[in-house]
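In the part that follows, the structures are each spelled out as structure tokens.
Please treat every number below as a calculation from the coordinates, not as lab data. Remember, it's a predicted structure, so these values are computed and weren't measured experimentally. Cβ atoms are built from the backbone, for glycine too; each structure is taken alone.
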Structure I
Amino acid sequence: MDRFEVQEQIEQAFSEGLEKDELKKRMFNIYVEYAKFQKITLNTERADIIIEGLIRKKETNGKFYCPCRIVAGNDEEDDPKVCPCIWSMDEINDQGHCHCNLFTKG
């Protein structure tokens, strides 16, 4: 499972019109699966607040951008910021966690 599959699954869940709590549960489960596949860990202590931020970004900016990154309004510049972002695995390997701390070394 790569980051694009995760993004696709989360967009699919959103398009189903789920209630917010159900969407959050579905996103959490998708991120758990992704973390297992990538042999990293989902930071369950921060997951709820980060998922809330991802939903806010979707509502305000149209995509599930990392809540810790600034959206410029330019798809070419912003698409790499969709969670899990393009930098997350390098950050996990280098720092032990991604920028927003949703994922950590497993």
Structure II
Amino acid sequence: MTTKNLISLNEFCDTHSIEFSFINSLNDFGLIEVITVKRQVFIKQEELPKLEQILLFNKELDINLEGVEVIIRLLERVHHIQNEMTTLKNRLRLYEISHNHEDDTCRYD
């Protein structure tokens, strides 16, 4: 596996002054996915904003991991619901356009 789109967790921990055990806890809670390549541990680049958000909740706001887990799960649900609403709005818009078009074609002037 290539490490091109992966971020070294050792470097991340050094940069952010956190213990690697914190990363292991996040992985145990299922909040991040850790990838091991040739005995080095990484996360996917896409997960970096989430990891930084978790750090903010935990370190800056002093929220324990159980609380962070609840917050992250709720944010994921909100994001999913927002995507679902966008999809439904688009479908409704298509229906309305289609319905309006049918009304226009059915008129006998």
Structure III
Amino acid sequence: MFVSPAMEPARLCEYLEDLLQRLGVTVRYENLRTQHEVPAKSGLCVVAGHRYFFMDRKTDPAERISELTACLAQMDLSGVYIKPAIRELVDCARRKREKQVSGHGKDKS
């Protein structure tokens, strides 16, 4: 995944989080890795009609960028201005997701 060297990972995460907020998604960082509970993964969910994206607070910046762009890849961004370098990251995540979905369930015998 290409990230412009001009944008620091923390700044890129802020931009992606802001973009999700503009799309009506609340980004929450929680401790998802506990010893006594079933492990949870980062992801998008709907609670009482509101969209939330939960991410483990211990996730490193590179993984945060990957998870946030994967979340954005699930959304309609046609009416939203996004910096070209960021749009390319999201488009790359979308192509990866589509490839995984199209390969899912195919007979591999």
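Taking distance in nm of label points 7 Å out along Cα→Cβ at positions 16 and 80 as the criterion, which structure among I, II, III has the greatest value?
Details: I: 3.2; II: 2.4; III: 1.3.
Max of distance in nm of label points 7 Å out along Cα→Cβ at positions 16 and 80: I.
Suppose semi-axes √(5λ) of the Cα gyration tensor in Å works out to 19, 17, 12; of I, II, III, which structure was it derived from? The structure behind it is I.
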